[in-house]
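Asks: Listed after this line are the structures, all set down as structure tokens.
FYI, it's all coordinate maths here, none of it is from the lab. This structure is a prediction, so every number in the text was calculated from the model and none was measured. Cβ atoms are built from the backbone, for glycine too; each structure is taken alone.
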Structure I
Amino acid sequence: MMKSWLHKHVLTLSNFSIDDYKSVLELTERFKSLNNAGTKKIPALQGTLITSIFFEDSTRTRNSFELAAKRLSADVQSFSPSSSSLSKGETLIDTALTYAAMGSNILVIRHSSSHVPLEISKKLDASYSKTSVLNAGDGLHSHPSQGLLDLYTLIKFFSPKSLKPEILNSKKILIVGDVIHSRVARSNLWALTAFGADIILCGPTTLIPEEFTDFVNSSPPNQLKDPISSRGSITISRSLEDSIKYADAVIVLRLQKERMMENLLSSIKSYNESYCLTPEKLSLNNKDIPILHPGPINRGIEISSRIVDEYSNCLINDQVSNGIPTRMALLYLLSKFND
């Protein structure tokens with residue numbers, strides 16, 4: 001039975017309890033089952049207004065959220081920075097407050113700077129607004145819905161007939177690449193270690209500093225404690241060939257050149273030689289392990305096209321399709337917070 005939902009806003013996964021994760025996962029499973037049975041639209045959020053406010057470019061996340069809202073029969077409005085009053089000097093927080101004043105029940109917000117959704121949620125709460133904020137990715141901080149859909153995708157791979165999150169306990173999940181610039185990686189660390197997965201981060205020192213081994217060991221600022229009593233471990237490897245031998249799954253990260261403010265790599269060629277996931281490197285593992293990537297993909301830089309196009313357990317398309325029921329679950333739970 002689903003537990004009561006205690007979050008007005010979803011800004012990070014660092015404050016999610018096991019019950020929170022299970023609420024999202026169980027609803028995701030239900031919504032996916034409905035879709036698989038041919039039910040494309042349900043009246044669950046009829047009369048609810050959901051606004052997507054994307055200050056940063058997005059293809060998958062924005063369209064996935066808007067499609068999720070429409071499948072729940074919500075009304076959807078989209079914000080476009082180029083045609084907004086931002087050009088006249090309006091602040092982004094005032095923009096968000098304007099949409100809340102128009103009656104939006106949920107603001108889905110994406111921004112290139114960390115903690116913008118948090119600041120907007122604080123302003124809304126201070127004005128006694130009932131509007132919820134759902135973080136669709138903020139700077140280098142967090143991408144909760146991606147972390148949750150990756151969690152669901154891995155659970156369903158290892159437990160296809162039933163939803164068993166505990167199946168991740170002691171699984172070795174290898175995350176390869178640009179961790180320091182990745183909000184997806186940070187959300188994956190919170191979500192996967194919550195269910196006992198042991199994470200191996202693999203990449204050069206400039207993209208994975210040693211301090212990432214302590215990432216989940218202390219609660220973030222303004223959070224009193226970690227709701228998870230015991231988490232999986234985080235270790236760091238500098239060799240993809242060595243670490244892939246022991247992996248039960250691999251999450252490949254995009255090399256985020258647009259976020260690199262300094263020359264963190266000696267060359268793309270050297271990165272490709274050491275850390276690009278190729279069939280040859282994958283063959284060092286004697287299992288048919290799942291491969292994930294949050295997209296967009298830099299083919300031939302962080303992952304070989306042969307793996308994307310030919311490897312049977314490449315789950316990139318599964319991630320995209322699972323994003324819709326996962327985001328349906330989040331929108332549904334937030335809409336019920338004030339009921």
Structure II
Amino acid sequence: MNTSLITGLHHVTSMASAPQKNVDFYAGILGLRLLKKTINFDAPDIYHLYYGDESGTPGSLMTFFPFNGISAGRQGKGQAVSTTFSIPVQSVEYWVRRLEQFEVRHKEPQERFGEVVIYFEDYDGLGLELIANDDDDREAFTYGHIPKEHSIRGFYSIELWEDTYEKTESVLVNQLNHQFIKESGSRRRYAPLNAKPGQIIDIVWAPENRYGVGGSGTVHHIAFDTPSLETQLEVREKIHQIGLSPTPVIDRQYFDAIYFREPGGVLFEVSTNKPKGFMTDEEFAHLGTHLMLPSWLEGRRTYIEKLLEPITLNPEKYASTY
């Protein structure tokens with residue numbers, strides 16, 4: 001078996017209610033770079049906003065479909081319930097104070113697998129976490145309003161809520177080359193070989209939990225990173241062989257994707273970056289500054305722009321006061 005079929009997480013895509021509040025939270029409060037301002041290719045009256053590290057490295061990418069008027073969702077089984085970011089160990093106090101400064105709903109730091117975890121929620125109630133660790137050597141990004149030594153490095157892990165773990169575990173281990181790492185109570189951890197932050201999946205299995213309902217404040221899908229089109233097609237064939245009906249490869253402008261639902265109901269994607277990635281249609285220094293449309297929608301730009309609420313990037317409004 002090709003042990004490099006999956007190299008970790010690629011991105012997480014969630015639903016949100018208001019575009020400007022989404023930018024304020026993720027670029028302002030969390031300090032992620034707004035990398036791309038485009039539209040949902042399947043619904044061009046809705047933004048697709050991408051956040052991450054400075055260049056949009058797989059494993060750092062948080063993306064959103066934000067639009068006003070969407071119903072609130074409910075987190076529960078069959079969903080990715082918490083998206084977890086990686087911070088340095090010495091940054092715990094900084095982030096607790098920052099969440100307090102901007103009145104972000106959060107819990108007191110707790111311990112999990114020997115590491116400090118801070119649970120919090122965005123404006124729509126989306127479950128998020130910060131995990132402090134010394135294992136992350138990825139380069140930090142900052143607009144300048146958050147000290148670089150405290151900046152988020154990218155994802156740490158994703159938490160799936162399931163009725164039971166066995167069938168989802170089988171897909172992770174046998175089709176997506178993860179391995180079981182450890183467990184604590186009803187939490188089981190999986191990752192590719194020699195995993196680092198940004199490559200970890202936790203399954204929390206709790207039959208008594210309610211099933212989730214899609215809407216704002218919930219994850220739409222999680223995407224795994226694969227090195228090439230060849231490995232992507234290999235994964236697709238492995239998924240097809242167990243009857244999970246993967247989609248054909250779909251062009252998403254900055255990467256190619258296949259989709260399927262794992263047995264517990266979570267929508268999985270397997271993505272491979274195109275050669276230029278987010279620099280396909282914007283220069284590195286100007287990422288996220290203009291509305292970018294795929295070539296097949298460029299002729300409708302004026303119409304599409306009228307459908308979208310204007311958004312602005314104002315990270316300086318979210319400078320720490322300490």
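Asks: FRET efficiency 1/(1 + (r/R0)^6) of positions 227 and 267 (r between Cβ atoms, R0 = 41 Å, to 0.05) computed as 0.45: which structure among I, II?
Replies: I
Asks: In addition: Comparing mean count of other Cβ atoms within 10 Å over residues 115-122 across I, II, which is largest?
Replies: Going through I, II one by one, mean count of other Cβ atoms within 10 Å over residues 115-122 peaks for structure I.
Asks: Computing relative contact order in percent (Cα under 8 Å, 6 or more apart) for each of I, II, which one ends up highest?
Replies: Largest value of relative contact order in percent (Cα under 8 Å, 6 or more apart): II.
Asks: OK, next. Of the structures labelled I, II, one was used to calculate distance in nm of label points 7 Å out along Cα→Cβ at positions 19 and 307, giving 1.1. Name it.
Replies: It must be structure II, since only it matches.
Asks: Consider the structures I, II: one of them gives -4000 for helix-only ellipticity at 222 nm (-39500 (n - 2.57) for each DSSP H run of 4 or more, over all residues; to 500) as calculated from the coordinates. Say which.
Replies: Numbers: I: -11000; II: -4000.
Attributed to the structure labelled II.
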